[in-house]
Structure P
Amino acid sequence: MTTTSLGPDLVRHRPHGLEHPYATSPDQRWPVLPEAGERVRLGVVVAPDVTAVTCEWVEMPSGVDASRTQPASSTTLMLAPAVRNPQDTAALAGGDGHLAEAQASGLGPDGGWEVLTDPVKDGTSYRYRFHAVLDDVAGPASSTEWFEFTPARWVRDAGSLAIDSGRLVDSSVEWLVAGDDVHRVRFALRLEPDEHVVGFGERFDAVDQRGRSLDAVVFEQYKSQGRHGRTYLPMPFAHVVPESGASWGFHVRTSRRTWFDVASSTPELLVVEAALPGRGAGQLDVATYRGTPTEVLAAFTAEVGRAEELPPWVLRLWASGNEWNTQRIVMDRMDRHRELDVPVGVVVIEAWSDEEGITIFRDARYEVNADGAAHVAEDFTYPQDGAWPDPKAMIDELHSRGIKVLLWQIPLLKTRHDLSDEVSDDAQVMRDGEALVREGHAVLESDATPYHNRGWWFPQALMPDLSVQATRDWWTEKRRYLVRDLDVDGFKTDGGEHAWGHDLRYGDGSRGDEGNNLYPVHYARAFGDLLRSEGKAPVTFSRAGFTGSQAHGIFWAGDEDSTWDAYRSSVVAGITASASGIVYWGWDLAGFSGDIPDPELYLRAAGTSCFMPIMQYHSEFNHHRPPLRDRTPWNVAERTGDERVIPVFRRFAHLRERLVDYLAEQARVAIRDGRPLMRGLFFDHAGDPMIWQYPLQYQLGDALLVVPVVEPGTEKVAAYLPAGDWIDVWRGVTYAGATEVTLPAPIDQPPVLCRAQDWSRLRHVFAPEARQASSVA
């Protein structure tokens, strides 16, 4: 049940609720699967004219059919108006920005009614239903269906755990059982005092997760990921890196949700908990890998997939803004780049489409395909006074300037719920929706009705079932003309986190609890395959992913504010995503949301991003209200009056151009050997305990050591140089490694060092900048 309307019923209860992974909705049972001894919160949502709600609560010995036997106990529970849990409100917090209000309403309105039961008992089953009461109606005016559950308990020897590790604490293996079904398993791995734990996909809160608790579920946290500990790109994989001795790693081979207590509750134990099908006996397979961090990562990616080498142009500067929503604006921004001599290699056009089906340029004229069939380029004409008078000419012109073009996508199809009244029922988006459902391409609810997005962004939209080739082909065929005829170079595969529901049904035979996390993997794969089929490199630009995403394109860190905290979190995200096998990674430098960053933050972020796998800026939609929030260097300069911004940013953009060959070479090495392009120092210096005191430092390839400046007002920065000789790329000063140093950090010279043995081949990259640097105060 996904609708928010009560229809003819006056009271609604869903045991699993909305299935937001971090918050309870007002109409659910919590816990969904209560354990013996726990009290249970039962919530309902009611129509406005309901004056009272009761719960008919029945207890029966387990295994007895309550519908056929006199209940052992039947009680009437009175519900009271509920107050939303502050933790649920916090789960939706994302700060300001044009999407914040939509996110805050994600659980529906405040209110609802609830009751808290007595502790439930082992060996007892429970059955309950609700009755709504109206003042002017005798007796219950409406009743729900019956709901049932059997309390669970943790037991030994209820399943099979396959793990080849001497670290397993045998006595720790337990299975969560309810009736005859096993729902979870948990176990503990021993950690030595000097071991650090890194990975779990892209993480924003810390490089070393020891002492923390986290989970692995794909989730769209709109901003503040570091504060909330959530991520678009989780993986149940981690490195365990000691300060002495051999490293190792593990991968929980499941796409279901997993939880990790990394020596948070017990200092010497890493406790793993994993969801199971909840049908019959339990089984879980955990891979372990031994060797250096590079060998561990190589073994993991050999199993789950490794990145495909992408063309060097992806390593140039990327530019975008969500308000670049006309051909005139896009060309104006690219003209200004050219006039200011700020080279750009890629433009991402987000607001190009009608934002209904995300297949057609806004203002295009065409005949509706009533059967939902794909259009071809010849079907469209573009009015000269429209937003996009000639998309092909625009793309051709950008190509002539050496600029590649990506178009924005989202794997959802709007329905009447989220369309304006001006959209007719025979519009293309409505016909496409009918075809999506009619031809069996929609993700389904357990009752075989189409799933409608339960998330806060594009609510109620239909979702294509990209788990199967037939739907991937159907969905991408509608975009083929963009590649084949308009010559688009790639797609920003935004979203991908919209599958909520443990019992959704996918065409590959999986249900939601195992298929939801894999949805963004299928999504990026679909668009990569489309590009390959037209002779293009599979350049997709995603924020969501899971195990297996390593093989599918480029990733960025998602939505974030323009703050120093967000900057620090994004550096952490890059290091951890790379440690999990993501080769091509970047972020919206200096953040994309809220007012523009101050000049210092902007240039510090640009200087660090120059030395990351992907360098790109982006800005959020703000309804074109002045003053503009574009993150272009000239807008930041004009808004702040800081004359340093354009010349310093220009210097970084030119430096980035000269770095492309090195980055392409090192990406090739990363893909071949499994060694990250952006890598924490523990990859090459695992036995050096000092590196953990400088967790934000990283190497970019084999030669370069980057020391991000992440605090305002910094003129000098403390750094740690691992073993070997290192040369300051700006001054030519040589430092002996295995020591702490203080490095100068002028705004136009981000602290970067080069291995001495590599300096001769990279000197030319930095020499022009070193000569020019003295001209900037």
Structure Q
Amino acid sequence: MGRYKYLLMALVVACLIVSGLLLADFAYPLKQPRHSQDFASVVLDRQGEPLRAFADSNGVWRYEVSLDEVSPLYLDALIGYEDQYFYQHIGVNPFSLIRAGWQYLNEGRIISGGSTLTMQVARILYPHPRTVAGKGQQVLRALQLEWHLSKQEILELYLNYAPFGGTLEGVQAASLQYLHKPASALRYSEAALLAVLPQAPSRLRPDRHPERAEKARNKVLERLLVQQRWSQTVVDAAKQEHIAVWPLVAPMDAPLLSRRLHRDAAAERVIPSTLDLSLQQSFADRIKAYTSTLDGSLSAAALVVDNRSHQVLAYVGSADFLDNQRAGHVDMVTAIRSPGSTLKPFLFALALDENLIHSESLLADVPRVTHTYRPGNFSQGFSGPVSASEALTRSLNLPFVQLIEAYGAQSFVNKLQHVGMGLTIPEGDANPAIILGGAGFSLEKLVATYSAFANQGVVYPLSYQPFKGRVVGRQLMSPEAAWVTWKVLNGVKLPRNLRYGISRQNLPAIGWKTGTSWNYRDVWAVGVSQEYTLGVWLGRPDGKPMEKTMGSLLAGPLLFSLFDQLNTTGEAIVQPGSVSEQTICWPDGRGADLVAPENCHSKRVAYVINQSTPRTLQPGYQWGQTSPQFFKPEVSYLINPSNHQRVTRACDKHAIAQTAYLWPNALEPWVKPAQRKYAQLPRFDAGCNMILQENSPLRITGINQGQVYYVLDHKAVTLKVRVEGAAGALYWYLNGKLQETRQRELHLQLDTRQPYELYVQDKTGANGRVAFEIL
């Protein structure tokens, strides 16, 4: 009977204990231990290295991590050192508590702890005084944790909230800050170090007390050896590693992209990126050094993408993020700015696809005086007849105005919009000015679109974060047009201030283009190799003009300096089989096999697509007009067989038909005298009075062609010139600059020693040109 009495009493006591625990659990419920705002965020590079960290709302560096995101070596070390019976006990290990208490009574100091990992989590989440009552509270909370949570959930709480020194909490934060690697990549030695650190985070901080930290780490290694968790070989090798950690400084690489990714993924705590930290740091250092020699308010940006994966490898949004004078906080990769001439290669390629041109088609670099919009060239002056490829490599404005008028400004805008690279156009008016920079574009869009030259004409969206699916792009141009355009850009000369001492044979095959916006507010340079597309921008973030400079002079050297940091094979982009070289003729534009030898005034070798050689575009033709789109150089006329003068059939029934090959009227001043209209067409027969006499070329008097003026120092040359044979208002250009007068007489006073070109055109399109020089 007595035995049942004691059993009943034990049962009553157990029920009272359980009831008390249930009552305590009800009265003091567990608070939700995990809130999203409890965690900091970190942006990582492609290898898991931290780029930039963002603390939580309390300034604590704590990065959320799960069990499967932590190295098994760390979990092994943690459980083996702190609580080897973690998976067996109910939150409290009575044997450990009794042992710790006995040691304390005998020694008068703490020899070993009796707290389980669950109890340590309870102390972290529910701080208490180091008293008997406090320890009782800790035990209660530990039992509650085991009651409501799984072992995995409890262990994850420890992984995320354990103290590691300073404002670091959680193993992920400790690993990223001390070791610059994620907790998933810990080695044996590192795992043992981080396992012991929470025991005394201030006293054992490895950045301040490396010897203490190493001693404590070795203690962990010895215990794991005794427990036969790790072998003697592993422990010996781990002990030989010295404690080498980084100081607790928040990482600040790619700050602007990190800010952007963090803003776009505010709920994410670990944000992966595609950046390469080493390349990012190299780019940032070079850009900072390059701009340090420039005006203190200038900034710079650079972006490089891997053409195969479409992943961004380096993203430098400003010259120096911490430099307020350079507005370092402004991200110039995404800023909308005038792209200058950098859009010209896209129009070149689209015109190839439209069969408007081949690479050597004849274009007119001449004044355009019949429109209110009068573009000019940065280089000043006019070149007259130029090939499409020469216009692109020299970045001539006037030929590309001719080209966009023929292609259609709205069609060009629509093409870019279709591939997701839309222009920002003032008032939405698609006009020819957009090809010269009269629209807004970003460095980000520019790099993405240029990468099409290495991707068979397909524009792919840039990837800033790892993406396991298939990236879908859109076709902007044909593979053939993409290659021909790239090949032409590959022939652009190196920047003058980079040319000497550099061999093109040692450089990767790069097609590159520069741009300068109106009033020198922005300068650009973009380069495309088989493997990478790289773009740079320089200017003032507030949009104020810089001193007069060109993209080739300021942005070009930086572009090639950054390209030098890329690991590239240097191989050229493969030429499509449907692209071939063919001899073509000017002024006709077609292949030499289609033109009689005597009518082939100038031969050139062109890249053509599918053997197609379109004729020369009609200067002044605009998309949608009913006038002929292409220029026909053949002019048929009749002559009197006796005097070989021009007649009509009405006044000479025996007239003989003849044909002449002429150049466009606008190009006459640059054509050899023997090939000009007045030299090829006979005079009119005086007997045919009904024939309207054609205007002769305008004749400039007062200056002889090729004349040289020698002057003394500081003496100005005064010239008085007139034009003969003109009709209506005149447009005078001196070295490409439109003069104010519209009269037949022009007065010039020149004191600069240089070559000059004087050009005049009347309202009918008749023109004249004379070149001279002052020495």
Structure R
Amino acid sequence: MKRSLTLLAIAVVVVAAAAGGGYWYVQGKQPQREGELPLKGLQAAVSVRYDTRGVPHIQAQNDTDLYRALGYVHAQDRLFQMEIMRRLARGELAEVLGAKLVPTDTLFRSLRIREQAARMAQRQDHAGPAWQGLQAYLDGANQWQASHPKPIEFDLLGIAPRPFTAEDTLSIAGYLAYSFAAAFRTEPALTYIRDQLGADYLKIFDLDWQPDGALAAPLADADWRSLEHLARLSSDALGDAGIPQFEGSNAWAVSGSRTRSGRTLLAGDPHIGFAVPAVWYEAELSTPGFSLYGYFQALNPFALLGHNRDFGWSLTMFQNDDVDLIAEKSNPNDAEQVLVDGQWTRLETSQQQIAIKGEKPLDITLRRSPHGPIVNRVLGDTAGPTPIAMWWAFLETENPLLEGFYQLNRADTVSKMRLAAVKIQSPGLNLVWANARGDIGWWAAAQLPIRPEGVNPAFILDGSSGQARKLGFYPFSVNPQQVNPASGYLVSANYQPPASVPVPGYYNLADRGRQLDRHLANPEIKWDTQSSQALQLDTRNDYGPRTLAPLLATLREVAAGDQEKELVEQLAAWTGDYPLDSTSATLFNQFFYELAYAALHDELGDTWFPVLISTRAIDAALPRLAADAGSPWWDKRGANQPSDRTAIVREAWGKSLAHLRETFGKDPATWQWGKAHTLTHNHPLGVQKPLNLLFNVGPFAAPGTHEVPNNLSAKIGPAPWPVTYGPSTRRVIDFADPGQALSINPVGQSGVPFDRHYRDQAEDYIEGRYYKAQMGVIPARSTLRLVPAE
């Protein structure tokens, strides 16, 4: 694939430029943002006014014209993003990206997203406004695609355009739900620790041994290899395709009693993997009876984030566990049967074919048990003998997402907002909102399954017992929620919320939420857009100092020489801040990794160690480990002499210093965070050189880190640390003047290479600047007029 892509890149771009035709080739691919164009199906002319960031402000006379125009302009800015995301969700990437994407396609086929999208499409009210709006939007996107030159990426990959469908839109909803599914990594890793290492090793994860929860039949070595492969594949699937994964988020709302303006204020910054194009497409929509400044995903006409003059909302990820992995017991006389409720039950099977660029298609067999799809058998030769089923709320609920977000876009009262939230069932989302009437609140939107008492879904469940059974769903009324709290503010930051029913999940630590709450609770602050920006850009939390605290005495003991002792004292005085010039931040991050490696790798090996450190479980585990001098993790397996915490700290400290000296120089003053921690926005084709020079944006020195408010996060590992995810937009809306809200895109509004809006916000984003997200009559840089085609 690499050779063919490189040759195509040279042929299409470099050779064309050398021949003098490169300018005209590139210009022919650019969006048209002024003039007049005919569009079939319009009932009246539509005005599209573009602001200085390339955001369209669409004015139409009715809803169908509005959505048809949105689809048209969205496609001209983001057609390749639409194409690549539908291919990911439907398991069709190998057809254009080659054989290396076959495992990703196989995984997504096994998730059964395609089939569920078809069922969801059939369940829609085809006469209802949500379905009609979707059809108009898709028609607009398809009209643009049929009437314009293909994007550069289509030329490079040889993509043949084909119409977009409602099933594509709903499949992308499945990708959205899957991207939250931490279970594929966390449950196998924790089950391995439980079953292979034992009870004492679970203490740092704050999990009980629960011997009744052990699998009836121990998994074989081949099963563990299969699960490790599945965990890695799940973790890498979106990254290999260059498609962002949803990770976390911040949002808060403040009542008028706590703001400078006396009106409510809303702030939000969903944390999603960085990529080119950026995940959100901004647009203002207006008709005589409707207005919205929205943030849209590819192929979705209904904004997932938005506001108007009366109402606004943001999202954070609920992080509830809506995926259970289930080890089935196979019939020793018939591998196609599993034991469920005391009866041998035959697996359902179906055949599918994966198209592969330049190769013969691959035939795969998909299997399903009564608990859900079998997700490991599709791994072929690497699959173990035990079938692993997946129960997933996305497949098991009605989940009328389309209708839910359509209604959310039009909610102008608290009751309408709540009715829309009830329809958002998977993935679990926190809807944080404020309105101009003075109300603030949040709802955890999800259908929460009722599991049998005592079942811990943090582990792989036993399908032959009653563990995997679901007893229904809790009513929405018991979901975590809060409206108009006495404190005058509320904050959501992915930590586990208080609830009246069990809500297991893969929650983030409370450190980020505590840092936000610490500021929001300050009665001396009257909140406004300026102070909210400062809080979104905050680069500090308590995690580093509290993790180091129990180890400082040992570090002082093992530090050799004046320079090392001075570095330890700098760490002792460090406040957990991550500005670009910090050297303590760099030293802590390297030591954090080396400590994890020295303590855990000898038990987990190259197989499970990288899986575990890719989960949120490690964030909570390491501070507990640091504080527990008697943990069995400190005893190094295979060592010639007994090991303890002091020995592991000494090893980690020495390796940290050696690595930083080798990477950044011997002088610790050169170990600055901005040199070690950088952000590059990667395009799906930018993984192949020299295409990275054409399509990627960056690198930029990046402040912040994992789980501070400015959550620019990198994977745990040795320096340097390329940032993988963070705030996908930053928004602040003061309802004293919601028409002058603030916003920023991490890269640019356009996904078209060489367009002036392809990367025009990237530098402002990393430096913490904002733009106005203006509503109504705005100073237009250009105007496109769409008129009914004759």
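Just so you know, all these numbers are worked out from the coordinates, no wet-lab data involved. These numbers come from a predicted model, not from an experiment. Cβ atoms are built from the backbone, for glycine too; each structure is taken alone.
Key figures for this structure:
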item: If semi-axes √(5λ) of the Cα gyration tensor in Å is computed and equals 40, 32, 28, the structure in P, Q, R; result: R
item: Computed 0.10 for FRET efficiency 1/(1 + (r/R0)^6) of positions 144 and 224 (r between Cβ atoms, R0 = 35 Å, to 0.05) - originating structure among P, Q, R; result: R
